[in-house]
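Enquirer: Listed next: structures, encoded as structure tokens.
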Structure 1
Amino acid sequence: MPSRPPASQLEATQNALDQLMEDFRHLDQSQRTVRGMVESFQAYLPERAGASGLVPRFRILDREAEQLITEYLSVLDRHPFDETLDQRALGAAHRAYAEVGPKLARTAEALDQVVLDYDADLTRIGNAVQRAREARERATALTQRVAAAARTLRETGVEVPELNDVLRRTRAAATTASEWQPAAGAPALDAAVGELETLAAEAERLATELPDRIARATTRRTSLRTVAESVESRMPRMREDLATLRREFSLANFADLDTDEDAVRADLATARAKLADFDRLVAAGADWGLPLRLLDEARAAADAAKARVGGPGDRLHRLREVKADPEDVLKKTRFRLRDAQMMVTQTPKPVGQQVARELDALAVRLDGLRSGLRGTHPDYWGLAREADRITEAVKAQVDRFRSA
């Protein structure tokens, strides 16, 4: 009859089993932790992982851990603990527990040491994972901002065709961010987030500006009609000024203005056509996207006509001034040039010689301007324009010298 084991042996075997199971839990937790880190390392930083010794070292320990886990399970199958075991069976179980437990503990400690030895690499892994997590959270927040802006527009009853494109692009970028995997690379996720930032700003701009633009559309419409009428009222004076230019000055002085009258008529026709289309669409209850664009196009055409209609008068005034005293134009330009040359001479700087050479070249250009005044029909406009260009070039050299 098998001998009943003493209580001390039962307690010792139970303690050995408890320690074995604790060592297994330690190994299992360490293996899972390091495995997760290694997988993240390879996924998020593949180039760094390929050059690091972390991965091969873990692979060795991982195989060892798997073998020990198999051995651990085998020991539990072969030596189940039971208080009814006889002394011999209990002794065999105790020896098996005591043999496997320390091996589990050593491998677990080796895995823990991996974490300590590769702290820098593991920190990079953590940073990469955290950065990706924050980027995806940012993508979610930006997508919600686009949706909120869209709701704002819909609640005001404004239908905006541009919004449809924003929503389509938002869906695509949000899908890219939500389905992103480390293998795709961080730049792909960053690009999706950047796209969403642009789209959120655009959606919020539409939600903020469009209702206000719609509220001001009637006032803008009236203002544009007034601008068009003002330009048209100035057309007779424009024709008179062009005629005076033809009588008093040679063609070179106003050739660039000779077609402006036709251009003003074309711009006014464009502005009025856009305004008529605006009125028609608003009366028909069309969404506001196109009418607002028509107002912008009408404004551009009206502004172009306004800028051109006064051109002949301004040119006539300038040409008469130059004709009355061309030397005054040369004198004022020469004064600025000499003032710049004096500054460069009196204040030595590394770029001084270069600036001085440029100013000397401008002086030669200025001296050559008198040749354009010879003959029966001088080119006063050419003189004025060249004098303006020389003045601007002098200013640029002064700015260059001062900033050196």
Structure 2
Amino acid sequence: MPAQVRRAFHRCAFVTVLTVLAACAGREEPAPVPQPEETAEAVLQLSALSFDALPGWNGDDQGGALAAFQVSCGALEKKDPGAAMGGQGSFGTVADWLGACAAARQTPPEGARGFFESWFRPWRASASGDPNGLFTGYYEPLLSASATPDARYRFPLYRRPTDMLVVDLGAFSSEFDGRTITGRLADGSLLPYWDRTAIDDGALGGQGLEIAWTDDEVALFFLHIQGSGRLAMTDGRELRVGYDGQNGHGYYAIGRELVAMGELTKEEVSLQSIRDWLKANPEQADAVMQTNPSYIFFRVLEGPGPIGGQGVPLTPGRSLAVDHRIIAYGAPLWLDTSLPDGTPWQRLMIAQDTGGAIRGPVRGDIFFGTGQEAEWRAGHMKGQGSYAVLLPAALSARLAGGN
């Protein structure tokens, strides 16, 4: 942590930190400071299964999942073998996964199913005993953009601000291990970072943070929700941009706001219906979008992408965004849900990303890729379902009480 931040905190009573923490929590997330009356967070519970118990297992071509798993292994192999895999217990250390990674690199696509059956064991995931959860989708949008602003291209896409600080509260008290706040220094004090309204009103102007300017404010808003996308530049270039930080304010789904306003019913809410309403009501659009105080900052990506929370390129139809506080990045997950048209979606996914609205032990967001079909699926996806976590065989034996 920079010395100036440390000095700023030393000038404040610790209760000030708690006040700032609550202010940064936003409306979507509960205040991170534990309260006696707060409901306990659902706990991941795992129960052993066989591969025969996974519906549709023999009908999937796991070659796509194998390729995505190999990509995740590239990130795992750079870590300390003794480091925890992450998640909410049960995932062991990085070393527990390296044997499977080495074997994966020697496995051709046609041998994928045999590889997973040899090296892993499936475990039914549940949230404090409930195996059912919600599965949504996301995609990589394409926006028209310009390197310079004009009367048409006037909505900026921002880089991560240099004055935005992310503070690890665990450095001050073990009670807050794993919790952070995002803010900015002002007159020796740490304040919450600018929210969406302030940024829309020009709080970041004049700092040279603009990557490009778009001509569609609503499309830009949905780019923030997706976290990555492509820019079709007026000079003929195409840029890929990816997530590079968030302002620390909690995510609030504006579909909820439109339902509260009586403009949409819960059943009608989708990316498409929300977008249509915003386009049809431009005089109210800004106010509705600003009910979501969360704001995303981007960076230009070189090479394959988009990049997920694990720091690796995502694979359409195989990458799943999860609550990474609970599910470890790189873990294979057998997902059983349905697409918006009712088609079963039973396939092996890899946990490679996360999202502000993805919370809980059985919750996921399917990356559908780019294009119109991906957009339609992502916009309408609200499927109930379940998944099984695949854990390395040796780790599974230990969890089951074996050697």
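Enquirer: By the measure FRET efficiency 1/(1 + (r/R0)^6) of positions 176 and 368 (r between Cβ atoms, R0 = 41 Å, to 0.05), tell me the structure among 1, 2 with the highest figure. List each step's numbers first, then the result.
Expert: Details: 1: 0.05; 2: 0.70.
Top value of FRET efficiency 1/(1 + (r/R0)^6) of positions 176 and 368 (r between Cβ atoms, R0 = 41 Å, to 0.05), among 1, 2, belongs to structure 2.
Enquirer: Ranked by relative contact order in percent (Cα under 8 Å, 6 or more apart), which of 1, 2 sits at the highest value? Intermediate values should be presented prior to the final figure.
Expert: On the way: 1: 14; 2: 25.
Largest value of relative contact order in percent (Cα under 8 Å, 6 or more apart): 2.
Enquirer: One of 1, 2 was used to compute Rg and Dmax of the Cα atoms in Å, and the answer was 42.9, 144. Which one was it?
Expert: Details: 1: 42.9, 144; 2: 21.9, 69.
Computed on structure 1.
Enquirer: Also: Please state which of the structures 1, 2 yields -7500 when helix-only ellipticity at 222 nm (-39500 (n - 2.57) for each DSSP H run of 4 or more, over all residues; to 500) is computed from it.
Expert: Details: 1: -29000; 2: -7500.
Matching structure: 2.
Enquirer: In terms of mean count of other Cβ atoms within 10 Å over residues 200-207, which of structures 1, 2 is highest? Show your work: numbers first, answer last.
Expert: Numbers: 1: 18.8; 2: 13.2.
When mean count of other Cβ atoms within 10 Å over residues 200-207 is calculated for 1, 2, structure 1 comes out on top.
Enquirer: Quick check for you: by mean count of other Cβ atoms within 10 Å over residues 344-351, which of 1, 2 is greatest? Can you show the working numbers first?
Expert: On the way: 1: 11.1; 2: 23.5.
If we compare mean count of other Cβ atoms within 10 Å over residues 344-351 over 1, 2, the biggest value is for 2.
Enquirer: Just checking, which of 1, 2 has the largest value of FRET efficiency 1/(1 + (r/R0)^6) of positions 184 and 280 (r between Cβ atoms, R0 = 30 Å, to 0.05)? Could the numbers behind the result be given before it?
Expert: Working: 1: 0.05; 2: 0.25.
Max of FRET efficiency 1/(1 + (r/R0)^6) of positions 184 and 280 (r between Cβ atoms, R0 = 30 Å, to 0.05): 2.
None of the figures in this text is laboratory data; all of them are computed from the coordinates on show. Everything numeric here is computed off the predicted structure, so don't read it as measured data. Cβ atoms are built from the backbone, for glycine too; each structure is taken alone.
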